[in-house]
Structure I
């Protein structure tokens, strides 16, 4: 497997390349600058790259994405306490290594990636999980806020739409006129920023909105 090792220190870059060649039988080449890394990726088309992110301060995510786009599985070496590990994984990093873990950490990461898995050191799991929870909460907040904006009656209408009810069925189940039912539907669409009843139905299903009067359909 063609493998590229990039590190700002020529000694470290060469040492890593030799070690990986000996340990895993990889055809390794080393780079010591961001420019040489990019040039060698284009020339050699490596399948795997072990890259110290010190080569791209402030451009870590962009570098990761660039490597992935070119068909490279990046194993990225970061510093202890560095942030952004979750984003790097989301952008396609095949592995994360903390520089303080040394050659052993790099070996573990490469071995895991060669086995077809994503590598993350155990001591980073807590921080990555924390970041993931915060990200999910932020993503859910807009939806939660929009649902809160609905009145109880509008939420009931949304739930009925999720079960395929049309205007007349909604009017019948809520004991209101079809005109009033249509007004509620339009308000639901406006508050949720949806364009159609089918979108509203999909939204209801996706977010688990159920009509409390559903049992009435079985009477």
Structure II
């Protein structure tokens, strides 16, 4: 069996889905845009300071501490519907590749450090067969604010390897698509790696090894505003 493994943010989508959903979530719950920008700035400052992506991911997921899982799932579907209605959400060349792999009978797998509420509606839309992602911890139907190990870097490749063993997938015959150095091990694990965009750390390697390439997403659109109840 062949498979095609797709990173999501900046590969299949034109922007970072986690931040787009978080902004929508804040506004839908009546919080100010400034409060979202403050959280985003704090998370980016952690990255600039050299704090590991694991810790940054954990800080992101703590924004949902104490929230019912069903509420976030429902918000994820509203957000995704609003993104589709607005347009410009997907990186079209990569979306076309998803369709081509599906039509060829390949298993289509999304591999992301993000989490299910906003990945599952996306996966359903592109008819992905599996989603490998970070799983938040839930107790009595409520997010605890903690997560297992974020699906980042080498863990992406490890998850791909486990699925390949489970489904008897030939990685040599399979494809993987990614845009960031954190996708490198996943790209190296397959016979047909595809670099999306022009990440400086990966372009030279892609050229030397003869990897296929696809263009980076063309710009971004503002996050759609939720429909708030009238008072």
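Kindly point out which one of I, II the value 43, 29, 20 was derived from, the read-out being Cα extents along the principal axes in Å, for residues 53-108 alone.
Numbers: I: 28, 22, 19; II: 43, 29, 20.
Source structure for this number: II.
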request  = Work out the source of -17500 here, i.e. which of I, II gives that when helix-only ellipticity at 222 nm (-39500 (n - 2.57) for each DSSP H run of 4 or more, over all residues; to 500) is computed.
outcome  = I
inquiry  = Comparing I, II, where is distance in nm of label points 7 Å out along Cα→Cβ at positions 117 and 133 highest?
reply    = I
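Here Rg and Dmax of the Cα atoms in Å, for residues 69-156 alone has been calculated and equals 14.4, 41, so which of I, II was it run on? Before the final figure, lay out each step's value.
Numbers: I: 18.4, 62; II: 14.4, 41.
The value was obtained from structure II.
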remark   = Working back from 29, 19, 18 (semi-axes √(5λ) of the Cα gyration tensor in Å, computed), options I, II, answer is structure II
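When you work out distance in nm of label points 7 Å out along Cα→Cβ at positions 13 and 29 for each of the structures I, II, which one comes out largest? Walk me through the numbers before you get to the answer.
Values: I: 1.2; II: 1.8.
Greatest value across I, II: structure II.
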ask   = If FRET efficiency 1/(1 + (r/R0)^6) of positions 93 and 173 (r between Cβ atoms, R0 = 25 Å, to 0.05) comes out at 0.00 when worked out from the coordinates, which of I, II was used?
value = I
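So mean count of other Cβ atoms within 10 Å over residues 61-68, computed for just one structure, reads 18.5; which one of I, II is that?
Details: I: 18.5; II: 15.5.
Derived from I, not from the others.
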inquiry  = Of the structures labelled I, II, one was used to calculate distance in nm of label points 7 Å out along Cα→Cβ at positions 45 and 165, giving 5.9. Name it.
reply    = I
Comparison of I, II by relative contact order in percent (Cα under 8 Å, 6 or more apart) - largest value held by = II
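Computed from the coordinates by the stated procedures, all read-outs in this text should not be read as laboratory data. Please read all numbers here as calculations on a predicted model, not as lab measurements. Cβ atoms are built from the backbone, for glycine too; each structure is taken alone.
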